[in-house]
1. Work out which structure the value -21000 belongs to, where helix-only ellipticity at 222 nm (-39500 (n - 2.57) for each DSSP H run of 4 or more, over all residues; to 500) was derived from one of 1, 2.
2. Here Rg and Dmax of the Cα atoms in Å was calculated and came to 14.1, 43; which of the structures 1, 2 was it taken from?
3. Identify which of structures 1, 2 gives the largest calculated value of relative contact order in percent (Cα under 8 Å, 6 or more apart).
Structure 1
Amino acid sequence: MTCLPPLPASSGNTTRHRLNRGGDRRLNKAIHTIMLTRWRGHPETRAYIERRRAEGLPTRHIQRCLKRAIARRVFNLLNT
């Protein structure tokens, strides 16, 4: 899988980037499934979600953060 750069998602005075959804679709689906499973039942993930909601982050942004964390973990596990 190649590393694809973030895509600009800016609007007006807001400067943002979003993850490039290209790449390995099966891997993206697997990461999404892991995220949903942890979202429902993993105590540490539930605590993280509540903490981020208290900060005022939208659900989609919290999901994006969790997917990035899962992807980093999987990558590290594959490299060891």
Structure 2
Amino acid sequence: MCLAVPGRITSIESGGGRVMADVDFVGESRAVCLDYLPDLAVGDYVIVHAGYALTRVTPEEAERTVGLMQEFGLLDEMSES
């Protein structure tokens, strides 16, 4: 099963025909391709699948989702794997 943890864009870089971002997922940073949503900016929250940002979410939705995941222990389980 795949869980979509919202992540916050911390930096964006263009080059080589791609727009890439560093995204913080509750303390873990990952490189994410923004080709499908090129109008994203630093500080935006996204849902990512297979390394591509697919959806922008509001900060409130991101906070609510992360809070629920923490409440149900889902983020703890992910970090143990």
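Computed from the coordinates by the stated procedures, all read-outs in this text should not be read as laboratory data. Model, not experiment: these values are computed from the prediction.
1. On the way: 1: -21000; 2: -7000.
It was calculated from structure 1.
2. On the way: 1: 14.1, 43; 2: 12.7, 41.
Of the structures listed, the value fits 1.
3. Working: 1: 20; 2: 25.
Top value of relative contact order in percent (Cα under 8 Å, 6 or more apart), among 1, 2, belongs to structure 2.
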